[in-house]
Structure P
Amino acid sequence: MNREDLEHIIRASGDVTDQYEFIIIGSQSILGPVPNPEDIFKMSAEADIYPLQSPELAEKIDGAIGEGSQFHESYGYYAQGVGPETATLPSGWMHRVQNANTNDRVGYCLDVLDLFMSKVAAGRDKDRDFCMALIQHEYVEPKQALALVSQMPLDDAEKRRLTARIRRWASISL
């Protein structure tokens, strides 16, 4: 998926829900702050999205332009309707993206560092590879990530695991 594909998903989500503002989380939110990232960051065919004011309408998005839909079959990419609980994020994460390519709808995307933190918190194999690539391509400085651990909505034991995971992934990446 590229930036234009994400803008198309934002437009289509607006048409489906009649909403103006959307939250984009997951790996494709990198396309907000980094419009033209390396190919490794554009491998996903899905954008996780939900309407800011009415998250329950994510089901409409999923049904109309989600996986297996006519939209997906036509364009090769799709929207995954999700909810606010999908990602664990540090405070102050919103980054605004708005232009004519979204029909002036707003797609709030994660800052790259916040995206990294969300992926580290999830801790899946695919998240490890994505995070290590963020470090390798110098989109994320591990020291900055470690400084954000205290702002994660996690208990102390989870924060210690998060710190250890960041250090481990950074040492492998460098």
Structure Q
Amino acid sequence: MKLQSLERCRLTIGSYPPFIYNASGGGGEALLLSSQKNNLLCVTFSSKSFSIPPLCSKTTKFLSIPLPPGLKITMSMDKLEGTIDKNSGEVFLEFESKFLFSIGTILKFPDLIVKTFLQTGKVKSKLHQAEGLVLQNDGNTKLVGIAIIPQTGNKLLDTFLNLPNEALAELRCKIK
């Protein structure tokens, strides 16, 4: 089983407008684990082989404008595992990742730690709400998740993003 990330993904932090993100080309193979229920697939993805394209001028727009050249957010996935219900199409994945924000090669900020559950259901918090899309027959789905991003210890980044703060991820992908 493979997960492929697609276009029209969104990332929002706090009350800032969303980043519109083309995540095409990302993803990886899942290892299927045994399950007590016939309709439930238990999956885990290897952090060593799973790829997530960076947010940069080629992949990301903010307020309909590409990110400035040199501005980049790379992601390092630590955990992606959970269940897929073959009958209902519901997907529920635990996601842990580090987001590294850099400006050129000179300025690198501490990692933003993201821990959330990506799911096909509804998510709602004080600032955000979204609804996923159950797994379709063609493999398309939309996973949504809300995370609390903790402070990094970097005064500039923490103040700019008003950390700790809520973040919303909307991932369009194909699972086959």
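Given a value of -0.81 for log10 I(q)/I(0) by the Debye sum over Cα atoms at q = 0.19 Å⁻¹, for residues 31-102 alone, point me to the structure among P, Q it was derived from. Before the final figure, lay out each step's value.
Details: P: -1.00; Q: -0.81.
Source structure for this number: Q.
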Structure with the greatest value (metric distance in nm of label points 7 Å out along Cα→Cβ at positions 135 and 159, set P, Q): Q
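When FRET efficiency 1/(1 + (r/R0)^6) of positions 15 and 39 (r between Cβ atoms, R0 = 35 Å, to 0.05) is computed for each of P, Q, which one produces 0.75? It would help to have the intermediate numbers written out before the result.
Numbers: P: 0.75; Q: 0.30.
For FRET efficiency 1/(1 + (r/R0)^6) of positions 15 and 39 (r between Cβ atoms, R0 = 35 Å, to 0.05), the value 0.75 is produced by structure P.
Can you say which of P, Q returns 5.0 when distance in nm of label points 7 Å out along Cα→Cβ at positions 63 and 87 is computed? Walk me through the numbers on the way to the answer.
Numbers: P: 2.6; Q: 5.0.
Going label by label, the one that fits is Q.
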When helix-only ellipticity at 222 nm (-39500 (n - 2.57) for each DSSP H run of 4 or more, over all residues; to 500) is computed for each of P, Q, which one produces -1000? Q
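Taken together, the values in this text are just the output of simple stated rules run on the coordinates, not laboratory data. Keep in mind that this is a model prediction, so the values were computed, not measured. Cβ atoms are built from the backbone, for glycine too; each structure is taken alone.
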